[in-house]
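Participant: Structures incoming, each one as structure tokens.
None of the figures in this text is laboratory data; all of them are computed from the coordinates on show. All values derive from a computational prediction rather than experimental measurement.
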Structure P
Amino acid sequence: MRQNDEFIRRMAREENKRREEERRRQEQEQKAKSESASKTFDPYEVLGVKRGCIKAEARKAYLKKMHEYHPDKVEHLGAELKELAQKKAKEITAAREQIQKHL
């Protein structure tokens, strides 16, 4: 009888541990989903224009952003900032291309 009680307690502990691990895994998945959802690429936000803007507005916003973030403008500030500017310029260009497809 005593062995049965010990066996039941051990099984209950293992089941509780399994449920806790499953709960943690689900929380991590949910957190990852919410983080990725907040990081989705919005071309309108990148260029700072409203949805439904006209071509001229999108072009003007693109030129303004590229003027700010062009890699050649920060070349003298070091490789790290130039690399960051290159990434931003690629993002701006991708946003412009994506918006132009929809206009």
Structure Q
Amino acid sequence: MIDGNLRRVVMFPNDGHPDLCAYVTDVTGDARDEVILWDQERVWIYTQDRAFSGGEIYAPLRYNLYNESNYRTEVPIPRWLKHGERAGAAPSREPELRAIR
């Protein structure tokens, strides 16, 4: 995985995981993302190996899952939560439709 400055920060282990498709989202509910890898036969989920212990946690706002598509660009909005604060449902990021007069 790479960071915002295009530096390699995490290497996946050479453990035979599937590599056909990948998706990143919060699966466990702790605001941290998990990495989901799958192919036609298997699904592997990578998560953190310890509980979060910092003061703030990065919990980006994303489109709602019911709007998920392989045919659009995903641009998360940065958001930081205080330790222990629940992310809750993400506010809608749907575009507003306005009449042009």
Structure R
Amino acid sequence: MIYTTKEYQPGSIVTVKLGGEITGKIEQIDMKNTIIRTFDFKRVVIPNSKFVRSVIKTYSLENVLKLEVELKIDMNMDIDKMIDVTLVKTNTYDFVIYKEYTQVLL
């Protein structure tokens, strides 16, 4: 069992290195597994035996969280509108606390 701490608890944003990297929000920690919801909405179940032996970076204690997302867009699109839509969508997430400081950069 993993005892939740300030660093690891439901709601924490983490990157777990297990072969590749998994970045997302911890949804649940129980006796057998830790469940992470990635930012592309995939549910990842990690056995606690692997979770505790992996390299884990927590972002929940950071003041700033930078996410880089690679997107392919049609050059005929209205770029300003795409930036506005991305900004609005980003600010719908509850982990974005200071919404007035959110930026979308190209």
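Participant: Taking volume of the Cα convex hull per residue in Å³ as the criterion, which structure among P, Q, R has the greatest value?
Facilitator: On the way: P: 138; Q: 170; R: 111.
Sorting by volume of the Cα convex hull per residue in Å³ in descending order puts Q first.
Participant: Let me ask something additional. Of the structures labelled P, Q, R, one was used to calculate helix-only ellipticity at 222 nm (-39500 (n - 2.57) for each DSSP H run of 4 or more, over all residues; to 500), giving -27000. Name it. Please report the intermediate quantities before stating the final value.
Facilitator: Details: P: -27000; Q: 0; R: -4000.
Going label by label, the one that fits is P.
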